[in-house]
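S.K.: Structures incoming, each one as structure tokens.
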Structure P
Amino acid sequence: MKITFVKPRVELSTLVKFIWVFESPVGMPVSDTSLAAPNGSPKLIINCENSIISTAEGRAEKSKEQGLYFVGNRDVPVRLSTPHGKTGFIGIEFYPHGAYPIFGIPMLKTANQRFQFDELLDNWGKSLSETLRNIGSIEGKIYFIQDKLLESLEKKQLQSSIVEYCVNSLKSTHGLMQISEMERKTGYSRRYLELLFKNHVGFSPKVLAGIFRFQKFYKKWASGKTYSDLKDELNDYYFDQAHFTKEFKRMTGFSPLQFTHEVSNEFGRLFSIR
């Protein structure tokens, strides 16, 4: 299993966090619990070889080979698997507010869901999907898709400096910034900020804050820290240990102790330590 990270074009760098390429001669390891935990990023997935089976909230969905899919922002975990065989797919990870200015789709419509791209965006999605299927190399697909994302961004002009400021503030404080502080600093009401977030991000500021708070500790797990190593910091971010356990289980499907002792998730680790 190999994951390669590609830097997005400068013109997209405030909206696209990174691009990654997954390659394996045998697919995802059967013995590994390959888990995609919530990270605040909607995604575009280009299946180059093999299919992907994603399971969330008890529902399994199959992404077909040579398909193009949009995955909305999630606040629940997804388990991933593939049939045995040569596998390759490309992922484009957007910042929480990064997909809306490009696609113009209200992100609340896509939250916790996966869509075939030509069903989500009609003729443009169909044209994009067909052209990608006819491009042989991974490098060519990445170059082409970035060109098309940039074209769409320039046409739509839907970026919001307010949302970008609020998302960055939540990120830099690991989810501790209160919405009352956002109201004070932006001059906008809670109701208006929540409407903006649901359109641009798919979730309220409170839900995104919870994802960022969880990610602070998830990244520590990915770097090799144990649950015991994390305990000293918990009170700064959660009401108590029971609150942390509840949130961690919501984001991963496992209690913190179960996760650190029973789950390998090398796929998830590689993303989190990046």
Structure Q
Amino acid sequence: MARFASPVTAAIVCKNEAELIGECLDSVDFCAEIVVVDSGSTDGTIEIVERYRAEGFPIKLIRQDWLGYARQKQFALDHATQPWRLVIDADEQVDGELKAAIVATIEADDPKFSAWYIRRCDWLTGYGHAHRWVLHNRILRLLRAGKTRIDPDSTMHEAYFVDGARGMIKRGLLLHMRDLTIEDDVARANRYSTDKSAVQRAQGRKASAFRLFLSPPFTFFKFYLLKRYFLCGQPGFIYAMMMMFYSFLTEAKSYRASLVGSQKPS
């Protein structure tokens, strides 16, 4: 596969990702353009990106203060010039099979498809990347220029407006490389559940005792059994439990928010 030959812009937003940004850049060496938007790194990330650019990587480096999750990614996409855009985080890597699949998808260029889902494989501390038979998360990451935009009101994971059909790339994986401690995982679950609860309330969803009692255990069942994280042993059990905890926090925060103004301490 020729380096830097595919008509794809890899769009990366980052801050203080010196530990992982190099491997991320290596994994998108098939892209004709790499847009890196940095929001104030102080750990050597910029120097690493500059070194890759000096080595011939087609990098466009832009400094931009943080605009919010969705708007920062859209800012990166707005500076892309290739017909296709690959949205990738600094802690992710495109594996070899996915590279080939992306290139084949673009070369086929079916005009009815404007965006493609990619499977992402998480890293589990104590196990490594999840078992190949796990049902990995599907995320929309390969976008046709002029046919997709990120919803600016997305607060956790970017949501897209897509003019056209969405397809699924079934071969290869986007490898998530972040090795989180339990403390980091709990903090992330707390932060994301606050955002998700707020979004749900803004959309008019009411707190429900049914969801409060049943959503957490169902979430565990879905990840541990239906998505087969039991194949990953104890790390898979911990992963499913953390997803259950995230579900519980979301529903509990929605319930507590519904009580605001209705009760006062005696």
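S.K.: Quick check: 0.35 is what I get for FRET efficiency 1/(1 + (r/R0)^6) of positions 118 and 182 (r between Cβ atoms, R0 = 25 Å, to 0.05), calculated from one of P, Q. Which structure matches?
M.R.: Attributed to the structure labelled Q.
S.K.: Now a separate question. Looking at structures P, Q, which one was relative contact order in percent (Cα under 8 Å, 6 or more apart) calculated from, given that it came out as 21?
M.R.: P
S.K.: P, Q: which one has mean count of other Cβ atoms within 10 Å over residues 46-53, as calculated, at 16.5?
M.R.: Answer by label: Q.
S.K.: If you rank structures P, Q by mean count of other Cβ atoms within 10 Å over residues 198-205, which sits at the top with the largest value?
M.R.: Going through P, Q one by one, mean count of other Cβ atoms within 10 Å over residues 198-205 peaks for structure P.
S.K.: Quick one: Rg and Dmax of the Cα atoms in Å came out at 19.9, 72 when computed from one of P, Q, so which one is it?
M.R.: It traces back to Q.
S.K.: In terms of distance in nm of label points 7 Å out along Cα→Cβ at positions 6 and 22, which of structures P, Q is highest?
M.R.: When distance in nm of label points 7 Å out along Cα→Cβ at positions 6 and 22 is computed for each of P, Q, structure Q gives the biggest number.
S.K.: Taking mean count of other Cβ atoms within 10 Å over residues 110-117 as the quantity of interest, name the structure among P, Q where it is greatest.
M.R.: Across P, Q, mean count of other Cβ atoms within 10 Å over residues 110-117 peaks for P.
Bear in mind these aren't lab numbers, they're just calculated from the coordinates by the rules spelled out. These numbers come from a predicted model, not from an experiment. Cβ atoms are built from the backbone, for glycine too; each structure is taken alone.
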